[in-house]
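Read through the structures below before going on.
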Structure P
Amino acid sequence: MRLTNDDPKLNQLLASLPGPEWSRWKSQLEWVKLELGQVLYESGGTQSHVYFPTTAIVSLLYVLENGASAEIAVVGREGLVGVSLFMGGHSTTNRAVVQSAGEGYRLSASSMQTEFNRAGPVLHLLLRYTQALITQMSQTAVCNRHHSLDQQLCRWLLLSLDRLDGNELVMTQELISNMLGVRREGVTEAALNLQRAGLISYARGHIKVLDRAGLERRTCECYAVVKSEYDRLLPAHLIY
């Protein structure tokens with residue numbers, strides 16, 4: 001059966017739930033439209049829900065006192081936004097912002113905590129996802145310190161594409177610069193380099209990937225490390 005855009009099981013974590021857990025969850029999930037630039041939670045704020053994107057992408061950003069920011073992770077249909085709710089913190093030091101508009105589902109904080117505390121399949125699934133997310137955060141920090149902006153942009157594009165259908169992103173240079181924590185001029189130069197190499201086309205906030213294999217060859221090892229860890233920990237259908 002073809003999945004429609006409003007099917008919760010477009011999200012990989014929801015699709016991986018065993019039958020009994022899915023039966024409990026499906027009536028509690030609330031469909032949400034996620035708008036470009038929408039803030040799902042702020043640093044230090046109390047989180048009321050966890051979000052499961054289906055066709056949207058959410059960036060987790062660390063914001064400095066002077067307003068500067070940098071992306072530490074990206075979340076799409078493979079995961080959820082709001083791990084601090086079940087890890088015991090109830091709040092976090094990052095901000096969650098919709099990077100690519102789309103749809104998703106949310107589950108209340110109390111429901112998520114109840115499911116996690118059952119110490120069954122959901123707990124193991126969420127811990128595996130959290131380990132993969134921590135890997136992405138760690139690798140992003142290493143990449144931002146040791147690799148070129150050109151390589152960082154390739155990594156960012158590939159991770160984003162993995163979380164969307166198709167080969168196009170709607171993203172302004174200003175938003176990309178905020179994600180990568182660099183000046184807009186640097187993003188412009190890096191994007192032009194990729195365009196001249198025939199890897200992407202970029203115009204008016206629309207990025208179209210023309211040669212994905214070329215991007216994979218051009219990026220650093222960070223993309224492969226993150227992807228392999230997600231593939232290892234979060235297969236399409238987990239077996240318990």
Structure Q
Amino acid sequence: MNFIEVFLISLFCILQSIFGVGLLLLGTPTFLLFGYNFFEVLNILLPYSIIISLLQISVYKEKNFKFANKILKNSIPFLILGLVIVENIKDKINFILIASVFLIFFSILNIRNLKGKRIKIKNISLSLKILGFFHGLTNLGGSLLTLISANVNNDKNIIRFNISNGYLIFALFQLILINILFQQINFDYLKFIWLPVIIFILSQKLFKKMNNNFYNISLNIFTFLYGIYIFTNTIFKLL
């Protein structure tokens with residue numbers, strides 16, 4: 001990885017450490033733009049996501065894994081299905097264009113949610129099944145995971161804890177399955193695996209001082225604009 005790629009991973013790790021999302025949500029389309037294929041992107045980003053999720057889970061004194069158990073039961077079978085489908089159609093679809101559409105769509109939903117126009121999800125089990133399939137296909141399930149977590153509990157700390165559990169479970173299963181079935185990891189990607197540890201430790205003071213609602217809105221506005229940029233750039237290249 002070159003300096004720019006390491007810098008971007010560091011930036012996305014900061015976002016993930018503070019907001020709970022960012023590394024996969026923004027890192028996936030970015031590394032696709034660099035020319036990596038879908039499974040290479042997963043092998044680059046998933047180890048960093050696992051480290052941050054473990055660190056986020058470790059700082060919570062009261063740990064409740066009921067939501068994690070629901071993810072294991074409902075999401076993982078459909079995550080596996082999504083990965084198998086991707087392997088068979090990866091040469092026939094434009095991942096960057098799909099990623100840009102979902103970035104735009106879910107950033108709008110999250111902004112509405114943060115402004116008090118909360119989207120109510122009645123069937124959590126069905127939503128987790130959809131989440132698993134969607135994340136397996138795109139690696140962009142972070143926004144949907146955030147929406148579902150916000151419907152399970154209103155406390156921002158519990159929401160973040162549940163998101164961390166979800167990301168950890170998804171990343172572990174994805175990394176294991178990809179390297180068993182599709183593509184072996186390049187250990188050169190792991191040279192900077194110490195980065196998320198340092199970034200997470202340094203970001204905690206900043207997290208405690210932040211107006212969480214304001215910065216989450218800012219993150220989703222940035223995600224929306226980034227999605228627009230990727231979408232228009234891709235469309236112009238196709239024309």
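FYI, it's all coordinate maths here, none of it is from the lab. What you are looking at is a predicted structure, and each value in this text was computed from that prediction instead of being measured. Cβ atoms are built from the backbone, for glycine too; each structure is taken alone.
Computed values, structure above
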item: Read-out Cα Rg over 2.2 N^0.38 Å, computed value 0.95, structure in P, Q; result: Q
item: Top of P, Q by relative contact order in percent (Cα under 8 Å, 6 or more apart), largest first; result: Q
item: Winner on mean count of other Cβ atoms within 10 Å over residues 55-62 once structures P, Q are ranked, highest first; result: P
item: Computed 2.3 for distance in nm of label points 7 Å out along Cα→Cβ at positions 31 and 175 - originating structure among P, Q; result: P
item: If distance in nm of label points 7 Å out along Cα→Cβ at positions 87 and 167 is computed and equals 3.5, the structure in P, Q; result: P
item: Which of P, Q yields -25500 [helix-only ellipticity at 222 nm (-39500 (n - 2.57) for each DSSP H run of 4 or more, over all residues; to 500), calculated]; result: Q
